[in-house]
Structure P
Amino acid sequence: MSTWEAFFSEWMPLLETEMRAAVGEPARPSERLFYGMLAYHLGWADAQLQPARQDGGKRIRPMLCLLACAACGGDPARALPAAAAIELLHNFSLIHDDIQDRSETRRGRPTVWALWGIAQAINAGDALFTIAHRALWRLREQGVPAERILEVAERFDAACLMLTRGQYLDLLFEGAQRVSLEEYLEMIRGKTAALLRAATGIGARLADHPSEDLEAFGEALGMAFQIQDDLLGIWGDPAVTGKSAADDLRTRKKTLPVILAMERIPEFAERYRDPQTPLEVLLQDLERSGARAEAEATAAVFTQQAMAALERAGLRNPYGEALRDLARALLSRTR
């Protein structure tokens, strides 16, 4: 077991306990569905709202916060409320994203809106947004000074705004004829990288450590993470990813390989806009364009930037090495 895997194994149960405490439980029978939808999405309940251990995601963002805190010489327990807040905020965005994309499945299960309708799903997402912010105030119980809590809250809110701006661009791109590489990178810098940047930066600050290099690490890692997601959305193994093969092509998402192929093969853009174009033709175009290799190379560049930022931070301890190992693992992941 690697250092980061051992860290995850130790701290994941504590994170889950903190998240459950932040979310709370129904106080009366009429609230059962309200809290049940949240528990279902987070992987704590099944579709009948019975307690169950379902796939609730990898919890990468909160664990990065805890690991960054440890690498900077802090006690990860001090950062648990912030880590929980980060994961809950991420899940608010996922519930809304599923509605906006009309995605009926996530992690191999029906989405909240597919089970209980769009109106209830919007409200469930709103609830997680609010709970995420309230979770930050639990930092007081860890003895974090008020001024540091306010600093963390400001960084948290800035990341939330960046996240929603990134989602705005992603939605805007759906109707665009073409999207430039620069526009795409701006979008993922908000939609994905902003929250990873906040996670590592907040972890550093809760260890009373400067955050600049850790933030740069988190942002670059987030950029590489999203590009890898783009690759898996087209070429990932459905048995591993839990999504249909070439799912992003079927929904005509403008991910990085698609954007690169549009630049290299003019007729590909027209074929991509035509819903009647077979997926096999689109996949052939993508392979012919070399977009897959270029996207992989771009992800590698951002990973190198993340490693350089960690080197500048000078975290010469097992937790710093665990951050490096985790970055490499995320680049080579298959789901």
Structure Q
Amino acid sequence: MSDNDSPLLEVKDLRTWFPIRSGVFSRVTAHVKAVDGVSFHLGRRETLGLVGESGCGKTTVGRSILRLVEPTSGKVTFDGQDVGSTEGAEMRKLRKRMQIIFQDPYGSLNPRMTVGSILSEGPRIHQMGSQSQIRDRIEHLMQRCGLDPLHHINRYPHEFSGGQRQRIGIARALSVEPEFIVCDEAVSALDVSIQAQIINLLLDLQEEFDLSYLFIAHDLAVVEHISDRVAVMYLGKIVEEASAEQLYSDPRHPYTQALLSAVPETKPGQSKDRILLEGDVPSPIDPPPGCTFHTRCPRVGPRCSVEEPVAFSIASGHCSYCWLEDAAGVEGTKVHS
């Protein structure tokens, strides 16, 4: 396999657990298992959508990859380099190649810094040219992201709308010339019309700068338009992964089917049966045994509460972590992740 064919990012058995301390001596009494054994890969110039309900661990996955949160175990490899064992100057070089666009365009920008200062901070830290070269670059990026350098570069974040602030966040991520960007709910705080503009901007920038995206979202309609592949998360685990086309046309995991049934139909006269999930999402402190979804699954079987399902390969690049595929026989082949 050539370097161009190999994945840019590989995540293997990633776990990020947060300790719960109690008592006089602050002993660790339990863990919040925010991410509990996640594996996937991301190709060059590819977008992987990571979807699921709020609290399922999507954001923690993105931050663990970048080591904004330190993983408990597992391995993250970026362009052949082990992210977890990289430190010091080498980690600083790696951070230049891996960036993030945060969910909150109001809270992710320093209110005491002008737009020019915010965008030039990264290139200055990484010594990416003279002051005039950096200024030329950020003016070009502002223009490319739909901002007017002449009128906006000396303004402060509070003077902009939510959509404009997110454009500033996108320009900031691009300012250090990354190859991979985590888009952490990058459009969820925006109006629907602005969401479409930002999605189109991200697609254009991906083509122009050869970017790879991990696109984290809870809105499956948004994910469909930007993703090449989609991974569905539930309670810290991936339950189904497929190309966007396969996932939306042939969802196999009961949780994926329930999520897609909740997406409103946009064509007049069309309707679909809603799959209503009973009960609440279990606590990540004490997840249920076997399949973590079995407490809410409408098609639960005896095996589901005892054995944790492995990945069943439905088709090329499409797998579902569900014992229903094993019961179906020819429809799935067991493969260990």
Structure R
Amino acid sequence: MDVNQDIQQRIFESIKQQLPKDEKIAVVLMNTLFLSQDAVYRRLRGDVPLSIYETKTLCEAYNISFDEIDAYKKGSVNFSYMPLDRIGWNFETWITGLRDALKQIKEMEDTSMVMSVNDTPIFQLFNLPHLTRFKFFFWAKTYLKIPAYEHELFKREKIDKKVLMIGIEAHNIYNSIPSTEIYSLETLRGTLRQIQYYFEARLFEDPAYTLELIDNLMELMGHLKAQAEIGRKFAFRNEPPSAGNELHMYFNETFISDNTYLVKSNSGSAVFFSHNIMNYLNTTDPYYIKESEFVLDNLLQNSNLISEVNAKDRNRFFSEIEQNVRNFRKKVELELEQMG
């Protein structure tokens, strides 16, 4: 494939990723470029190049940067991200952004995800909304030093109904997308250390609330294990589905360096990974996707499947993490007694 054909195919791939499942790119091209079906298929096959006018029309219609399309080459990657000031510095805006990203992924044709989890399985946190609320508060106050949180203590309070519904919607979308997830013994240790830091720094309005969050962590670990046992995702305290919601969980005994999400579909692929604490970068660069898939495949080959099979390794993985949580709970209980 020559350079012009390569660019043409990337334009088509970018359009495919924006289309709903029931909309075909051939029909879109016919309607946008006013071409016959035969003329469209000749362009899709690469037999006929897009004209300058056709390229301009498609790029404008689907907000495609031709400079970025033309810039795809090894060693140079273009990423998209949500600027921090657009997150809005509130829980509702942040979780809405996650939901909308999942919606976009779900709308792709025959979608699945492969993810490496170096600490917190953010979508699984939706099972325990107060843990999700704590993570956002911690990031906003402690890492990003957002002025609105400067003098705030973390409080025991009900989650706004609207925010809760957005979180439930995001969680249901995540559950419906088949996923392969790689965990390590570092899973949730960062969250545990963050809870410990807030307890010791007296940043909880009610120090006893620490125990409730620790119990939430224990419930989350139990729910993760229940999902691993059947190889299906489902909401906490709900009945598991008899089909769909596939979960392939792997345990890696070494260190996982980052949270990487590889989205694969018939209409194109993308890579997302965490960035600036509470944000993420994403790209559809074909070279970067190929290399990310290579790394994740190697990580999988060096990991043990613990969903549905391999109960021994599954039990070992969860028991060690649960023991860390129980040990910290005992420490908090003792200190609360001393505080009187």
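Given a value of 5.4 for distance in nm of label points 7 Å out along Cα→Cβ at positions 20 and 284, calculated from one of P, Q, R, which structure does it belong to?
Here the read-out was taken from P.
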If we compute percent of Cα pairs over 18 Å apart, for residues 212-299 alone for structures P, Q, R, which one ends up with the highest value? R
For Cα Rg over 2.2 N^0.38 Å, for residues 28-171 alone, the calculated result is 1.48, so let me know which of P, Q, R that is. R
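Given a value of 36, 24, 20 for semi-axes √(5λ) of the Cα gyration tensor in Å, point me to the structure among P, Q, R it was derived from. Walk me through the numbers before you get to the answer.
Details: P: 32, 26, 17; Q: 36, 24, 20; R: 42, 23, 18.
Among P, Q, R, the structure yielding 36, 24, 20 for semi-axes √(5λ) of the Cα gyration tensor in Å is Q.
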Taking -16500 as the value of helix-only ellipticity at 222 nm (-39500 (n - 2.57) for each DSSP H run of 4 or more, over all residues; to 500) derived from one of the structures shown (P, Q, R), identify that structure. R
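Only the coordinates and a few stated rules stand behind these numbers; no lab work does. What you are looking at is a predicted structure, and each value in this text was computed from that prediction instead of being measured. Cβ atoms are built from the backbone, for glycine too; each structure is taken alone.
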